[in-house]
Structure I
Amino acid sequence: MRLIGLDPGLRHTGWGIIETDGNRLSFVASGVVSPKADWALADRLKALHDALMQILEHHAPHDAAVEETFLNKNPSSTLKLGHARGVVLLAPALYGIPVSEYSAKSVKQAVVGTGAATKDQIGMMVRTLLPGCNPKSEDAADALAVAICHGHRAGTQQHWAQNISTGRGRA
């Protein structure tokens with residue numbers, strides 16, 4: 001199954017594509033969408049939307065996963081991040097694929113093993129779990145981590161569903 005992980009931001013939105021086959025993960029692509037900071041908010045959101053739709057069309061993922069927003073101390077920054085997050089949630093929905101959301105703590109636990117992991121630890125584990133992967137930014141590494149988290153969860157849910165359908169999941 002092909003998955004896209006998304007780490008929303010108005011200045012930089014990270015994206016990462018992985019393939020899953022059972023518990024095997026493989027790197028496909030990653031990058032960052034960075035609308036020009038001096039553009040009007042509506043133009044920045046449109047640029048983010050258009051770039052994400054091109055990425056979805058090019059890579060054709062089956063599922064999307066988005067990191068949930070945490071609250072900033074600055075209400076204006078939180079509101080702007082919310083606008084970007086709305087576009088990031090909308091693009092895969094418009095493309096016709098399911099969208100799951102994960103907290104930053106859940107992503108860190110799935111990738112590093114602790115919810116208090118640092119950006120450096122996340123980047124190191126992403127490179128370890130996805131050989132051949134070398135994300136160009138923390139935003140791209142974070143997006144790949146979101147995809148890895150979703151891949152682990154989706155694989156577990158698929159395994160449970162198979163066991164229940166075959167009667168092996170009953171107590």
Structure II
Amino acid sequence: SGMALGLAGVVLVLAPKLAAATPPTHGNAPAWLVVLVSIVAVAAITAGTLFQKTSLARTDIRSASAVQNIGAASVAGMLALALGEHRWIASATLWVSLAWGVVMLSGISVTLLVWMVRRGDAARATALMFLAPPLAALEGYLGFGETLLPVQIAGFAVALVGVVLARS
């Protein structure tokens with residue numbers, strides 16, 4: 001099925017992070033935890049969107065996006081406290097990253113997801129979530145000089161095929 005292929009592609013894209021040697025490259029968090037949180041996040045967004053399919057059809061898009069953002073901010077805040085990540089280093093990188101997260105990820109992306117769910121099948125819309133990790137790996141390669149390994153490129157292709165199958 002398309003969903004299984006999408007998940008397999010995500011696993012391939014994240015495989016190098018799972019196999020990363022210590023010390024971790026993600027602050028204080030081990031690489032396996034970063035990958036696990038990523039997978040849980042995609043699963044939670046998918047499950048939440050499918051669960052809200054009926055209420056999203058009757059709700060204002062801005063309100064639905066606000067509720068989802070409050071939930072996400074609560075979880076992120078708890079994880080930041082639990083992992084001891086409480087530093088605030090005001091730099092251009094921080095502000096650009098924050099603006100990207102607020103405008104693109106929280107604003108435009110969630111609004112588009114809610115809009116797609118309203119106008120079509122929720123499963124087809126949430127299948128696009130399987131492209132998030134491959135696109136993040138590509139963004140890391142293009143924007144931050146991270147390595148993009150052949151297994152990740154293969155994972156991108158597998159995830160893309162899975163999304164196309166799930167949406168057809």
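One of I, II was used to calculate helix-only ellipticity at 222 nm (-39500 (n - 2.57) for each DSSP H run of 4 or more, over all residues; to 500), giving -22500; which?
II
semi-axes √(5λ) of the Cα gyration tensor in Å computed as 28, 18, 16: which structure among I, II? Among I, II, the structure yielding 28, 18, 16 for semi-axes √(5λ) of the Cα gyration tensor in Å is I.
Work out the source of 31 here, i.e. which of I, II gives that when relative contact order in percent (Cα under 8 Å, 6 or more apart) is computed. The value was obtained from structure I.
A short reminder: the numbers here are calculations on the coordinates, not readings from a lab. Quick caveat: nothing in here was measured; it's all calculated off a predicted structure.
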